[in-house]
Structure P
Amino acid sequence: MKISDHIQHSLDAADKKDLDQAMLFACLAIDGTAKRTYPHVSKVGERYRMFITDNLDIIELMVGGLNLKETVFPFVDAKGRLGLNFADIVYEKFRCSLAHGDELPDGFGIAVQVAEHHQQFHIDIANKSMSVPQSTIYALGLACVLAPANSDQKIGHDRYWFKDTKNTFVVDEWWGRAQQAREKMDFASAIRVKIDFKNVWPQA
């Protein structure tokens, strides 16, 4: 399936509030985009996390509110190691679960967006889990659309678009144009809150 198909299916599912399905297709779009972007990196997880990390500025702006670059969440990975960043969470908790046909781990989910530009993260310290806002789906999708490796993609009409805090990006007009998009985005006024979990982090 083409990257453009994944983006189309993701946006269609999000419109229907089928957020797990929308997230699945956004995650699959990252899979394909990361493979195109880093063809020399053979490990799926490594290139997946690399793509998210390299596009955190766009993702942060779209998700809204959190400093995803510096915040480390006090959750454990599949091997029991403590401390996950945003790329780890998307890859391990969402992508790997949804792509393998499994349910999301207990406590992890996607919160429905109740109003434009009003995002909600729910972090459950006791159960080491979190819900990410619906805008995460759009953030991951837009990062894929803008990736230079996807400049050859097309949906075929202009009915699909993404919006950040001040711009509308019609999908078929913006494939591969990350540099131009960054020039238009309002990074200067973006809210970026770094969460410090030191008061709940287990003591060494």
Structure Q
Amino acid sequence: MAASRTTTRTRNPRGEGGRLRDEIVTAAVGLLDETGDANAVTLRSVARSAGIAAPSIYRHFPDQPAVMLAVVRSAFADLEVQLRIGLDAAGESPRGRLVALCEGYLDYARTHSGRYRTMFGGVWMPDLHDSSVTREDVATLGDTIMALLVDALERCIAAGESTSTDAHSDTVALWLGLHGLAHQRASTVAFPWPPDIAERLIGTLAHLTE
């Protein structure tokens, strides 16, 4: 089990505490990827994985929810990088760019299921009254991802490839549809999904023209 794994770590030179912070986050992300369980990311398990004493974490994070917030922020940044790679590959077609974003989102949910559940599945919910994590910290998670989707839909509207009259609201509906599909694919693996189900969902919720 990941929780029992111990790593021997070489001490960073003086003045390179930022590297230790990054190593703590990397260790926490690794535990989440390995176990698929946000509950496995404890201060003790992270310290063991990073090869440090647990009290060393407090130099960079006030509590375990702060570590998890860093993990989730890292996951969102990773998702954004992957989505932008998909955008670059999609070219200039507004419709193609929107579809590439949606497919990239679904692919990330499939290939990083532990991270995805922690980001969007409600399995990680910090106590806002008894931790260092604030309501604003949680509320702003995923803002850049939503902005990419809104921009892509607005480009479709401007190009006459979508009949949407409310880009923001329809983007929220599209995201909810993508999330629902990602969740159900993970939960009902034996269901005979139509091969074009993602295409149908995207086309309908984004009001794409034929």
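Quick note: the coordinates plus some simple rules give every number you see, no bench work behind them. Everything quoted here is computed from the prediction, not taken from an experiment. Cβ atoms are built from the backbone, for glycine too; each structure is taken alone.
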Given 14.7 for Kirkwood radius over Cα pairs in Å, for residues 110-189 alone, calculated: source structure among P, Q: Q
Could you tell me which structure in P, Q was used to calculate distance in nm of label points 7 Å out along Cα→Cβ at positions 46 and 62 as 2.6? P
Of the structures labelled P, Q, which one yields 19 when relative contact order in percent (Cα under 8 Å, 6 or more apart) is computed from its coordinates? Q
From the coordinates of one of P, Q, mean count of other Cβ atoms within 10 Å over residues 38-45 came out at 17.4; that one is structure Q
Between P, Q, which one scores greatest on Kirkwood radius over Cα pairs in Å? Q
Comparing distance in nm of label points 7 Å out along Cα→Cβ at positions 22 and 158 across structures P, Q, which is largest? Q
Read-out helix-only ellipticity at 222 nm (-39500 (n - 2.57) for each DSSP H run of 4 or more, over all residues; to 500), computed value -20500, structure in P, Q: Q
Comparing distance in nm of label points 7 Å out along Cα→Cβ at positions 70 and 94 across P, Q, which is largest? Q
Identify the structure, out of P, Q, from whose coordinates distance in nm of label points 7 Å out along Cα→Cβ at positions 142 and 174 was calculated to give 1.5. Q
